[in-house]
1. Work out which structure the value 1.6 belongs to, where distance in nm of label points 7 Å out along Cα→Cβ at positions 18 and 114 was derived from one of 1, 2.
2. A value of 2.0 was computed for distance in nm of label points 7 Å out along Cα→Cβ at positions 58 and 98; which of 1, 2 is the source structure?
3. Using distance in nm of label points 7 Å out along Cα→Cβ at positions 10 and 122 for the comparison, can you identify which of 1, 2 gives the largest number?
4. Match the computed value 1.7 of distance in nm of label points 7 Å out along Cα→Cβ at positions 2 and 42 to one of the structures 1, 2, and report its label.
5. Which structure, out of 1, 2, was helix-only ellipticity at 222 nm (-39500 (n - 2.57) for each DSSP H run of 4 or more, over all residues; to 500) derived from, given a value of -5000?
6. Starting from the value 27: which structure in 1, 2 was relative contact order in percent (Cα under 8 Å, 6 or more apart) calculated from?
7. For structures 1, 2, calculate distance in nm of label points 7 Å out along Cα→Cβ at positions 74 and 130 and state which one comes out highest.
8. With Rg/Rh (Cα atoms, Kirkwood Rh), for residues 90-137 alone computed per structure, which member of 1, 2 shows the largest figure?
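Just so you know, all these numbers are worked out from the coordinates, no wet-lab data involved. As the structure is a computational prediction, the values presented were derived from the model and not from experiment. Cβ atoms are built from the backbone, for glycine too; each structure is taken alone.
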Structure 1
């Protein structure tokens, strides 16, 4: 064995090698993209409708994923512009911005909360999800897409 990748949480469901990259999908619903030369985690992606990926292949800079519900999704591989989560204490780096937004909304924004402070680096705004996630999602889109 020449190298072991250990960042995945739980069972690995599929692995693909594409050019200088290695992709693995696991039970935590992340697709991890590693550089084969230095074995570093380059970026995270979600696949197959943000669910558990059971099948995956990579062709022409596109990750093609499938899940047990029959959903197939094609995700572009972004080799040059990964986007790091700027929430305090988070070190996730995503390959595409919509996946970062999904991560922020599911892992950092608390639903049905009257008021909370945005913990995006440098932000001092207060948000509410009491009436639904729309206000918080629009605020996070501003951080991520502008």
Structure 2
């Protein structure tokens, strides 16, 4: 039975880190799934290696506004994927996320990277397993545009 998911992003403590919340909403006929795997997908742009930049380096880079926080919630070193065990209907899995950072060869640095991904969605591949079966959902989670922290007062 295909799981029904609700996915959201909680950034209540700032723009740089938050929590992806994946809630299992149904179906009611299945009480529990065995595991859930979440993978951050890239922005969909095709990138070609140039100079000393390798295909492997491009593949490892998370091309999007957020990545999973490496080492937390069983996330891998790149912040690309994480897996958690057991999920009961109406339960939520929490995945810690942080702003992705540009690779060293990225021309515009951190400022341009943030501009490029401001307000862009987090693209996810979510796989849920039960026994020998698994189901995949491709999801885009909206992200808010960062608010300027500068204020100007006028008399």
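1. On the way: 1: 4.7; 2: 1.6.
Considering all the candidates, the number was obtained from 2.
2. Working: 1: 2.0; 2: 2.7.
Checking each candidate, the match is 1.
3. Largest one: structure 1.
4. 1
5. It must be structure 1, since only it matches.
6. 2
7. Max of distance in nm of label points 7 Å out along Cα→Cβ at positions 74 and 130: 1.
8. Going through 1, 2 one by one, Rg/Rh (Cα atoms, Kirkwood Rh), for residues 90-137 alone is largest in 2.
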